[in-house]
Structure 1
Amino acid sequence: MSLPVLILIVGFTYIVLMGGLSLLRREGFSAQFAIEAITLTGLASGLVALAGFYVHPILFLLALYLITMRVRLLVDIGTTFAKSGRFSQADNVYQLATRLWPDETGKMVILVNQGTALVQQGRLDEAIAAFRSVLERSNQGYLSVKYESAAHYNLGVAYLRKNLEASAAVEFNAVLDTWPASEYARQAASALEQRSRKNLSTPGQEKQ
């Protein structure tokens, strides 16, 4: 098998597998991802065939992954910074991700993680606005169950910290409906149980 053909096979196999994973995650199939991957595959195969460049298939696959998954990788880096309290660095990484032409799913993934970092910083009104923006578009088919659950859960946490307990309960119940087997659901159920116990011990004092 010639190297240009092998490059094409590697590239299109990658597109099918990653596209299939997106569908399984309920994110829909990204046309932008497909166009980018097809273009890169075609260019690599063409350079090998016409210019005689040697491109190892494994290195090509790695380059293809890094380029097409750039936004997700940057979000992971930003989240690592946020978890360690380095919020300025996290925000810089998220801003970089927004400038690297994310697709619709990528935009919402960035926004969910930005919102989570805002909750961690106590910037609750900004976090609430971010999560509402995400959830208003959740029916467009670009948001996976994981990130929809994360948005509902963290929105609930933001409401709870603002003492809007009824609104928080709505979001925690939405987590249970969206992904009942997740860690978010376990934490949401725990928060709902604590609220129920509080209401039983202080009747007539439920907060909005």
Structure 2
Amino acid sequence: MKPAAALALAFACCLPAATLTEQERNLLLTHLEQSAKRFKASIENVSEAQWKFKPASDRWSIAECAEHVVTVDDMTFGFATTQLLKMPAPAQTPTKVPDEKILSGAADRSTKVKTAPFLEPKGKFPDRPAVLAAFDQSLAKIAAYVRTTQDDLRAHGFQSEGGYRDAYQMLLVLAGHAERHAQQIDEVKADPKYPK
């Protein structure tokens, strides 16, 4: 290897990882906060009967929607901040899905999607306060990470059915996911048989 090439390689190896910009942090934190408020408002003042009401045998109750949000938050956060960061950065810069499309797609209820079996609700929370406590704890952990991380979330990702997504974008998915299920909860409440 020529000395100039060796020097360039050594310099490149020592460059610090690119951290999130303040704009990226603020965008994610703002959307996480907005969707959290929307989600929490959707489950406020819900009676026990309303909490457990299922519009049909193949549809979720408010309790099941809420449990699913907490489950997905925890699993997606873990996947984005541990598993994805262990994967090598792609050799060539991939064509990524735009951040705006990630956010809007995560919150879009116009197309119903069946979740993976391991993300289906299993009744692990005894009541609404327990779900809210778990949601708040998860949100606080995610927000603290976003505010302080020096991880290069943009350099690591994976090819999904909808296109290449990086670790930062997986956290953007969470910002839209709670909103999506707040809309689903509104659909439950709009059912004619919903308890009054």
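Every number in this text was worked out from the coordinates using simple rules, so none of it is lab data. Predicted model only: the values in this text are computed from it and were never measured. Cβ atoms are built from the backbone, for glycine too; each structure is taken alone.
A value of 14.1 was computed for mean count of other Cβ atoms within 10 Å over residues 50-57; which of 1, 2 is the source structure?
Among 1, 2, the structure yielding 14.1 for mean count of other Cβ atoms within 10 Å over residues 50-57 is 2.
Please state which of the structures 1, 2 yields 2.7 when distance in nm of label points 7 Å out along Cα→Cβ at positions 106 and 130 is computed from it.
Only structure 2 yields this read-out.
Given a value of 0.10 for FRET efficiency 1/(1 + (r/R0)^6) of positions 66 and 122 (r between Cβ atoms, R0 = 25 Å, to 0.05), point me to the structure among 1, 2 it was derived from.
1
Figure out for me which of the structures 1, 2 the number -18500 belongs to, where helix-only ellipticity at 222 nm (-39500 (n - 2.57) for each DSSP H run of 4 or more, over all residues; to 500) was derived from the coordinates.
Derived from 2, not from the others.
Check the numbers for relative contact order in percent (Cα under 8 Å, 6 or more apart) across 1, 2 and tell me which is largest.
When relative contact order in percent (Cα under 8 Å, 6 or more apart) is computed for each of 1, 2, structure 2 gives the biggest number.
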